[in-house]
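Student: Just below sit the structures, each encoded as structure tokens.
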Structure I
Amino acid sequence: MSENEDRPLQPALKRGWHRRCPNCGSGPMLRGYLKVRDHCPVCNEALHHQRADDGPAYLTILIVGHVMAPIILWLFTEYRPNPWVLATGISIGCIVLSLYLLPRLKGALVALQWAKRMHGFGGAST
């Protein structure tokens with residue numbers, strides 16, 4: 001494979017979703033909750049090139065909003081709960097779903113950048 005070809009995307013995204021190194025799939029990509037390691041501790045792949053920035057947060061908001069909005073509508077029309085009960089339940093659901101998705105989406109976005117050789121992941125300096 002030449003240096004300009006893309007790396008396999010689907011395995012990289014799956015590894016990133018599981019918060020593993022997109023290269024080897026064994027080493028942990030994240031140190032803590034959201035901090036990306038500079039290098040994979042197993043294969044020594046450089047990960048410091050990543051530029052995920054606000055992308056994972058935007059994707060998390062998009063997904064949580066699209067999942068929770070129909071649930072809110074269904075709960076309200078079907079059961080007519082007390083507004084405080086509805087707000088509390090939906091708030092807890094949004095928080096839990098957001099906390100679950102955020103590190104996984106960050107891992108997947110870093111893996112996408114690695115697979116597409118973006119932002120210095122290709123070996124050549126940009």
Structure II
Amino acid sequence: MKTFLLDTHTVLWFWWNDPQLSATATALICDPANRKFVSMASPWEVAIKVSRKKLDIGGEYTGFFDHNMIRSYFEWLQIATKHLEKVAILPFHHNDPFDRLLVAQALTERIPIISADPQLDKYGVQRLW
């Protein structure tokens with residue numbers, strides 16, 4: 001079994017069957033032998049974007065993550081103090097606070113992140129796409 005952290009856009013693209021999701025990402029996510037984590041930062045990021053009208057999730061925010069997490073067999077990765085401590089020492093290769101937290105979680109937990117964002121590579125995180 002392999003374990004992965006899914007970037008926010010990866011999660012959404014998977015749920016929406018978006019063609020932007022790479023074949024590699026799709027295969028890794030669809031493999032039932034793999035363990036897939038979604039950071040608690042992702043629903044926070046989506047909530048902010050929905051409230052600012054920068055993202056349309058196709059319906060109400062309430063229940064959106066809960067429903068899709070269950071049907072996808074994804075697991076939550078809680079935000080822990082050790083993740084925040086890692087954020088505090090990360091260089092600013094990326095200014096997005098949510099992406100920085102995801103990088104910190106992937107590095108701290110020593111798991112690859114499935115993301116289309118090549119900026120994450122600057123942190124030495126294992127990025128799959």
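We did not get these values from a lab; they are worked out from the coordinates using the rules stated. Just so you know, these numbers come straight off a predicted model, no measurement behind them. Cβ atoms are built from the backbone, for glycine too; each structure is taken alone.
Student: One of I, II was used to compute FRET efficiency 1/(1 + (r/R0)^6) of positions 71 and 87 (r between Cβ atoms, R0 = 25 Å, to 0.05), and the answer was 0.25. Which one was it?
Tutor: On the way: I: 1.00; II: 0.25.
Answer for the origin of the read-out: II.
Student: If you rank structures I, II by distance in nm of label points 7 Å out along Cα→Cβ at positions 39 and 103, which sits at the top with the largest value? Can you show the working numbers first?
Tutor: Working: I: 2.3; II: 1.0.
By distance in nm of label points 7 Å out along Cα→Cβ at positions 39 and 103, the leading structure of I, II is I.
Student: The value -13000 for helix-only ellipticity at 222 nm (-39500 (n - 2.57) for each DSSP H run of 4 or more, over all residues; to 500) was derived from one model only; which of I, II is it? Don't jump to the answer; show the numbers that get you there.
Tutor: Numbers: I: -18500; II: -13000.
Source structure: II.
Student: Quick check: 32 is what I get for relative contact order in percent (Cα under 8 Å, 6 or more apart), calculated from one of I, II. Which structure matches? Numbers along the way, then the final one.
Tutor: On the way: I: 40; II: 32.
Computing relative contact order in percent (Cα under 8 Å, 6 or more apart) on every structure in I, II gives 32 only for II.
Student: Could you figure out which one of I, II the value 15.0 for mean count of other Cβ atoms within 10 Å over residues 31-38 was computed from? Could you put the intermediate results ahead of the total?
Tutor: Values: I: 12.4; II: 15.0.
It was calculated from structure II.
Student: Hey, P(r) over Cα pairs in 10 Å bins from 0, in percent derived from one of I, II reads 13, 37, 23, 15, 9, 3, 0; which structure? Working shown, then result.
Tutor: Numbers: I: 13, 37, 23, 15, 9, 3, 0; II: 12, 46, 35, 6.
Computing P(r) over Cα pairs in 10 Å bins from 0, in percent on every structure in I, II gives 13, 37, 23, 15, 9, 3, 0 only for I.
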